[in-house]
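Scrolling down, you'll hit the structures one after another.
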Structure P
Amino acid sequence: MKQIQVELGERSYPVIIGTECLAQALDSLLPKQAKRAAIVTQPNIGITPATSIEQETFHIGDGENAKTLKTIEDLCSEWAQWGLTRTDVVIAIGGGLVTDVAGFASAVYHRGVKVIHAPTTLLGMVDAAIGGKTAVNLEEGKNLVGSFWQPAGVICDVSSLSSLPEREWRCGYGEVAKYHFLGAKDLHKLSLTEQIMGCIQLKAEIVREDERETGRRAILNYGHTLAHALEMEKDFSLAHGEAVAIGIRYAAEIARILGRIDQERVEEHEEILAHYGLSFTLPSSFDWDRIVSFFQRDKKALEGISFVLDGPNGVEVVKIENQEILKEAMEALK
């Protein structure tokens, strides 16, 4: 097993990466005072490790429709009926949706109960389970209600990826591709475990510097502004990583139009996305006004529409003054 520490003072925690390591690592992370473990997962995950304390499994639904305040309410109610206390622990086993929901519920239940994340998807391991951002959706937009709640630890058991469907691999590689443009340039040349560790190391560094996303951490949203809008369109049925891939290419096009990067750098974006088998073509039809409305509700949109864009100083948040630029970039991706 390898270990990467997310250094956040008293909120610091380890991310453990290994093979067939879930059960062993889990017992090492259980809080000493915990008497009960609430395991949050989905029926199709099929991974329920035995802990050394009393445990109960709580299932949540699949898809973005399950990522709601109603799911949070139901979970907290079930925990209360079972008798979960604030000294106990929640264990999230599943993809990014599971860790987001379980993390947010843990943050608000009894004003905070410890949570351990055991991501079972590539996306969860390289991104969603690390950093303490938890959220659910509203009809008005994705991830608009949430909390910063750092886990007590994260366990990335790489063997749990062996049965991952092809689409879930693409979903994860959408996030891996993102890290290429945030500074981890040679990830595509590494083994799977090395790729996972490279992403985690970079994210841990960024989170350590900016835990609450008041500065540099916003670059982790590269490709996500359009991605979140596309995910909210039910007609598209895009998984998160698929939408992020389109969003990354879209951001590159905006940056080119603004003169921040040249065509060669745009082509580098396309080469990295293609390396991971990712499409970056927009769906054939979309409601432009609706897409823009999602842009305006994005978490970075403090004063108008903002995008995370590549440029001479690296990736950074840029305010977009002219919406015609966004339309022009859209046309290039059709």
Structure Q
Amino acid sequence: MAAAARKSAGAASKPAKSGARRGPKNTPSFNKEEELHAYREMLLIRRFEEKSGQMYGMGLIGGFCHLYIGQEAVVVGMQMASKDGDQVITGYRDHGHMLVTGMDPKGVLAELTGRRGGYSRGKGGSMHMFSKEKHFYGGHGIVGAQVSLGTGLAFANRYRENGSVSLTYFGDGAANQGQVYESFNMAALWKLPVVYVIENNRYAMGTSVSRAAAQTDFSKRGLSFNIPGEQVDGMDVRAVREAGARAIEHARSGEGPFILEMLTYRYRGHSMSDPAKYRTKDEVTRMREEQDPIEQVRRRLLGEWSLAEDELKAIDGEIRKIVNEAADFATNDPEPDPSELWTDILL
């Protein structure tokens, strides 16, 4: 399911070559198939993350675990705008990114539980797994490190002239790292095919953007490098897909990098150990009730497309079955043989 064909947003006007701007006022529409695709993909991420949180609480997942609940529209919309061969690289809040690239939920969850059938053979855990076959390059635990690596992927694309674009995701906290701006400079200088997707969920590890950033409009962070940027409603998958299509076309056509600031929100703490006392419960409840990305699509499917409630319940049932099967596999799969400690080591 997660490997469902991605849909292109079609031709779109190119953005300006410099400066930051907001997207179009009129949110684009999805057809019924696109709505259903977005609904399934986001719901898969939501149910997978809920199960991951449950298994973490049971002690089946160790180490760090950062859930993507609330931010699903960002990666689903961007993936709908991308093409086969485009790469994805991100930080440690990475499970959703893996799933939309088509990675098997069983392999992802088995890696979380440290099992032999995991994508990194049980040695990487939640924060460090990848799939070259699915063009997913991590999962990185060092804050901001993936930005330089994603820029390197774009350099390889340009060198090979393969027409691919690097989708490089990072958060509002990582946006203040020095290596990010070194990467911006190189990408702009060489017109590399990279889209920098800043997932601004407002709090980084626990400090609000207003207290941590002198410039809180992250779409403007590339101005000194002549990198265009745009703020996007990251809770609306349609707006994300539309903006993503423009940015990717800009990069793919040889115009160089583009910055998309996704205004999004995470419902859970920074990690499973974070009680999130830096915000009120009312704030989280309000975001869930007013802007939840999955509920927005659900309402449109019930209203505009006249789907029956039972049809959506059936979809939810199918996804829960996929996630439960992944959990069973991740619980019963053998742990790695101790000899695995000596494999995949660079000397």
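Read-outs: derived from the displayed coordinates by stated rules, not from any lab. This one's a predicted model, so the numbers in the text were calculated from it and none came from an experiment. Cβ atoms are built from the backbone, for glycine too; each structure is taken alone.
Of the structures labelled P, Q, one was used to calculate mean count of other Cβ atoms within 10 Å over residues 161-168, giving 12.4. Name it. Of the structures listed, the value fits P. Between structures P, Q, the calculation of distance in nm of label points 7 Å out along Cα→Cβ at positions 81 and 233 yields its largest number for P.
Computing relative contact order in percent (Cα under 8 Å, 6 or more apart) gives 14 for which of P, Q? Traced to structure P.
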